[in-house]
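Alright, structures below, take your time with them.
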Structure 1
Amino acid sequence: MKQLTTTIFTTMSALAQQHQAINLGQGFPDFAADEALLKAAYDAMTQGHNQYAPMMGTAALRHTVADLVKTHYGFDANVDNNITITAGASEALFCAIIAITEPSDELIILEPAYDLYRPAILNAGGVPVGVNLTFNDEGMFVVDWQKVEHAITPRTRAIIVNTPNNPTGNTFTADDLIELERLAEQYGLWVISDEVYEHMVFDGQMHQSALRRPALAARTIHVASFGKTLHVTGWKIGYVIAPEALTHAIRAVHQFNTFTVATPLQLGIATYLNKHPNATHALPAFYQAKRDAFRAGLSQTALKLLPCQGTYFQLVDYSGLAQFAQMSDVQFAEHLTTELKVAAIPLTPFYGHAPEQKIVRFCFAKKQETLNAAVDNLKQGLSA
């Protein structure tokens with residue numbers, strides 16, 4: 001029997017519920033989605049669109065995806081041969097990994113990384129190869145591409161990247177894409193590019209999608225999430241864009257996994273985005289305002305704030321707090337949850353081989369009153 005572990009998100013959310021803590025751990029909003037989106041999905045239900053959608057997704061939503069990536073990245077996606085609608089980005093990632101991995105294939109993961117990658121690779125019979133991001137003097141987690149290249153062997157099948165990055169909140173630069181493209185072409189590798197936070201990039205930066213570079217896009221499986229973008233994580237609607245040959249392989253996995261995704265939700269999203277084409281363009285400013293307000297509150301505690309360039313996650317370093325410096329990040333996250341009633345996520349579960357770090361992650365995709373209450377609790381227990 002395969003040994004499966006419980007994710008840190010499940011563990012900390014259960015602890016938060018047990019202790020009635022404010023849950024800034026797991027990454028989901030506590031505010032409502034746009035009423036127009038909910039109405040569009042409701043209308044699709046009442047109009048009778050309640051049976052199975054086509055396995056690859058409704059034509060309406062696949063056309064909407066094609067329009068999105070053309071608008072944002074100048075990428076031309078064929079709706080029949082490149083785009084597949086999935087049950088969230090997690091299913092997209094799982095299908096992509098299963099589709100390309102043969103037994104003993106190695107897949108490089110840049111860590112800390114979303115904790116789905118490793119078990120998916122292992123389930124496919126592959127070998128996860130972790131390459132730790134470099135934690136620099138500015139508190140940023142950056143890619144050392146020389147280290148990545150040294151990790152490539154004749155058995156390397158793919159590199160999995162994530163930008164903006166969960167859990168660090170750091171983003172790729174244009175130079176990162178150039179290096180990624182060079183390695184993919186030179187060594188004949190596939191790239192799985194997890195871009196679920198693509199519309200949450202701050203301070204005037206441009207999201208560096210793998211789809212921006214044609215040679216890189218030709219070797220890339222692009223994964224994205226409407227749940228993250230439209231504040232409906234429970235709908236579990238994502239998508240994958242891939243070259244035609246890989247699309248067939250991904251769909252071969254998808255059809256025996258979920259087969260299809262909720263029809264009225266797909267149609268509701270397509271209708272909403274067609275009527276509100278600026279919805280994705282408004283997200284950076286929306287979440288940057290939340291980030292700035294949350295950071296302003298946290299600055300009144302003794303926690304050290306690390307840079308947040310994207311996502312809706314804020315890392316904090318507690319190594320300067322003498323009374324907690326001997327705690328592991330798991331112990332500190334548990335202390336925050338049980339004693340200060342604010343749930344956080346420790347960083348070490350995002351690694352295969354974690355370095356010694358005193359860092360936890362907060363989610364700021366919350367109503368302002370939720371963030372204010374959390375900051376008040378933290379100020380009382382972690383005064384500057």
Structure 2
Amino acid sequence: MDIVETQSHTFCEPPNELKLKSGVRLGPITLAYETYGELNGDQSNAILVFHSLTGDAHAAFYHEGEDKPGWWDSMIGPGKGFDTDKYFVICSNVIGGCKGSTGPASINPQTGKPFGLSFPFVTIEDMVAAQKYLIDHLGIKKLLCVAGGSMGGLQALIWATQYPDYVQSVIAIATNTRHTAQQIALHEVARQAIMGDPDWQNGDYYGKSIPARGLALARMIGHITYMSDKSMDEKFGRKLIAKERLGYDFSHDFEVENYLKYRSGNFVQRFDANSYLYISKTLDYFDLSANGKLTDVFAKTKAHFLVISFTSDWLYPSYQSKEMVRALKANDLDVSDIEINSSYGHDAFLVEVEGQTRLISHFLARMQKGASHAGKPSGHSL
């Protein structure tokens with residue numbers, strides 16, 4: 001069993017605060033991060049992995065005394081897709097998060113109390129700017145790859161477009177270049193669930209009762225969007241909970257009801273409601289082509305791309321990845337575009353291990369060999 005410890009790096013101490021996209025300055029900033037594998041002598045094997053909305057820096061291996069590994073342990077480790085016998089893998093918790101990085105639950109140095117809603121709004125660009133400080137701290141001059149699914153993919157795209165000289169390749173999984181009206185609407189319903197909980201208290205609930213009911217409801221909504229109709233039917237169908245007949249009351253009759261309650265109950269014990277509000281808004285603000293055509297955004301990008309989507313993902317449907325791929329190819333970039341046939345919906349990027357391992361292992365091996373920009377772009381459906 002591989003053991004890992006979460007580390008932290010603090011930077012942007014006043015008066016050198018980070019200027020956010022909103023114009024507000026934030027500092028000091030702490031990022032929690034973990035590393036897996038060893039950095040080689042010429043620092044050519046570093047991979048930066050990003051988490052999704054409710055993830056954290058604990059992407060793989062085990063913490064001392066715990067029996068649950070990191071959220072992408074199936075993909076990061078010896079002999080896995082991100083092979084830690086070959087690569088040095090880094091994952092950090094985003095700013096705005098609640099798992100060791102500076103966020104709404106952190107202490108505001110000016111007041112000595114948690115930020116709450118006084119925490120500034122952050123964008124994907126701000127998250128990446130903070131990560132750049134971490135990579136500089138680690139002494140890494142260029143990343144072999146940046147990779148992530150869902151919100152992690154958005155961060156990877158910003159690295160490729162904002163810091164093109166620092167990124168050799170990008171793995172963007174189940175992601176897009178801007179949040180659509182449907183995605184924004186789903187997040188707004190979740191936010192209203194949190195803010196409608198009396199215990200939310202306008203974000204000032206620290207040291208008091210947390211808005212558990214609102215956050216649990218928000219998580220239930222999220223879980224529904226992560227699964228496909230087929231995966232829910234295969235997993236639950238209309239199975240009853242240890243019953244032979246319907247109860248004809250408002251207790252839980254169906255297994256799917258019990259599942260949502262169980263998963264959301266666990267979630268409220270590990271995640272901060274205000275962080276959910278802030279990070280969901282960060283996602284909604286994301287629009288890579290807000291200031292011009294998407295093809296122009298990728299004009300300075302130099303990276304090789306592996307873009308993976310899933311047939312049953314209705315939250316980040318494949319057509320959104322295809323839009324990205326067209327813009328990349330319009331700039332004559334080396335792009336491998338793969339759509340994996342899966343019934344798992346958006347969750348596929350976490351559970352379709354075998355197919356992704358094969359694709360990612362091959363792609364990273366090619367990157368490590370220094371494949372030329374002249375490599376032939378390809379489009380596949382598995």
Structure 3
Amino acid sequence: MSDIDKNNLNTIAQGFAQLNDVLDILSNKPLTLDAIADRSISGDKIYAGKIAKFQSVGIKDDATQLIVQVDDDGITTDNIDVENIVGDTTVTGRLYMRRGAQVHGNMYVDGEMTVTKLNVNELISDVRQERNSPLTFTPDENGSIIGKGLLFTGDNHTRQFVYQGNKFFSTETIDLHKDASFAIAGTSVLSNTALGTNIVNSSLRSVGTLSNLQTTGDLTIDQFVFWNTNTMRLGIGTDAANALVSIADSDSEFIIQPDTNSITVGAYTTTDLNIVTDNTTRIKITESGKIILGSNIESKTLVNGKFGVNITPGTDVDITTAGPVRIEGKKFEVGNSIPTSGTYRKGDIMWSDNPKPTGYVGWICIREGTPGTWKPFGQIAS
């Protein structure tokens with residue numbers, strides 16, 4: 001301190017006293033700012049401060065709290081009220097729209113879009129539609145749902161599965177899984193291999209091979225075979241059978257009719273009945289009742305046992321007749337005298353029915369006529 005001039009110290013002290021007076025004056029003097037000219041503010045003049053009631057031609061700030069935050073990640077805000085968003089807009093994350101929104105142009109959503117109700121005129125999708133509730137088709141302005149359904153466009157024509165009033169119409173084949181079936185009221189009516197057991201009426205026109213077929217009620221096969229449950233009769237070629245089994249063609253009808261003690265087989269109509277083998281008639285019964293055995297003169301007929309004509313066969317002879325017989329053109333008759341009427345031929349014989357000693361075995365016609373000329377023959381010894 002001894003090296004410092006005392007005068008210099010006084011000068012420094014006076015200088016600090018003057019500086020203190022100037023600072024005191026400045027601290028008590030009001031701050032005045034130069035006026036800022038319109039449209040002349042510089043961004044360099046604003047830093048870390050607030051501008052209240054900020055307003056410009058395109059921006060008006062009436063907020064009383066923080067609404068928009070701008071940082072390096074972008075713009076953050078809680079609510080945006082706009083009439084139009086022009087240009088491409090990308091929404092990353094979830095977009096919630098609680099009021100009506102209109103999009104003019106294409107909207108791409110990379111993520112999930114959840115809506116309470118979605119009204120669209122046309123919906124095109126290439127991805128799976130996952131639903132937790134049924135797909136509902138509501139009536140039009142006339143209260144009708146006819147014509148509503150699913151339409152698949154493309155490939156030259158539109159494929160349809162639509163409602164057409166009490167039925168669904170499909171332009172395409174409905175192909176079920178081999179283990180699935182069509183059902184009505186929970187009961188299967190048609191499966192891959194069978195009709196349902198509840199199917200009792202149908203109008204099938206053509207079927208394949210049937211096995212173990214059982215029917216109830218009337219049956220018609222090709223309008224040719226008829227079974228009538230009321231009469232319990234089967235008609236082939238006729239729907240009005242005259243017996244249990246009736247086979248008819250044109251004006252002929254063959255019948256089989258079992259009865260209690262007999263079975264009737266034959267022609268119901270006035271037609272001949274032929275019994276054939278090897279496509280050759282062996283026995284013919286004409287419509288008048290005439291029976292013809294054999295087909296020609298070469299035919300052979302064997303009768304086993306006893307044979308009777310208009311009489312019960314005897315037990316001691318093979319052939320029994322109740323009247324005359326003719327053998328190789330010769331008539332054999334039994335009587336008590338020569339004939340007095342009738343036409344006879346030479347060689348016809350009348351056997352005596354009461355032969356006596358010294359009498360004759362019978363009479364023989366030696367000249368034909370009515371009754372012809374007769375002579376006794378075969379005198380019996382006394």
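Some notes on this structure:
- Of the structures 1, 2, 3, the one that 3 was derived from, the read-out being relative contact order in percent (Cα under 8 Å, 6 or more apart): 3
- Read-out distance in nm of label points 7 Å out along Cα→Cβ at positions 16 and 280, computed value 2.7, structure in 1, 2, 3: 1
- Answer label among 1, 2, 3 for the case where helix-only ellipticity at 222 nm (-39500 (n - 2.57) for each DSSP H run of 4 or more, over all residues; to 500), calculated from the coordinates, equals -2000: 3
- When distance in nm of label points 7 Å out along Cα→Cβ at positions 72 and 344 is computed across structures 1, 2, 3, the figure 15.8 traces back to 3.
- Ranked by FRET efficiency 1/(1 + (r/R0)^6) of positions 24 and 120 (r between Cβ atoms, R0 = 30 Å, to 0.05), structures 1, 2, 3 are led by 2, which has the greatest value.
- Largest in distance in nm of label points 7 Å out along Cα→Cβ at positions 112 and 288 among the labelled structures 1, 2, 3 is structure 3.
- If semi-axes √(5λ) of the Cα gyration tensor in Å, for residues 136-247 alone is computed and equals 36, 23, 14, the structure in 1, 2, 3: 2
Any read-out appearing in this document is the output of simple, stated calculations on the displayed coordinates, not a laboratory observation. Remember, predicted model here, so these are calculated numbers, not experimental data. Cβ atoms are built from the backbone, for glycine too; each structure is taken alone.
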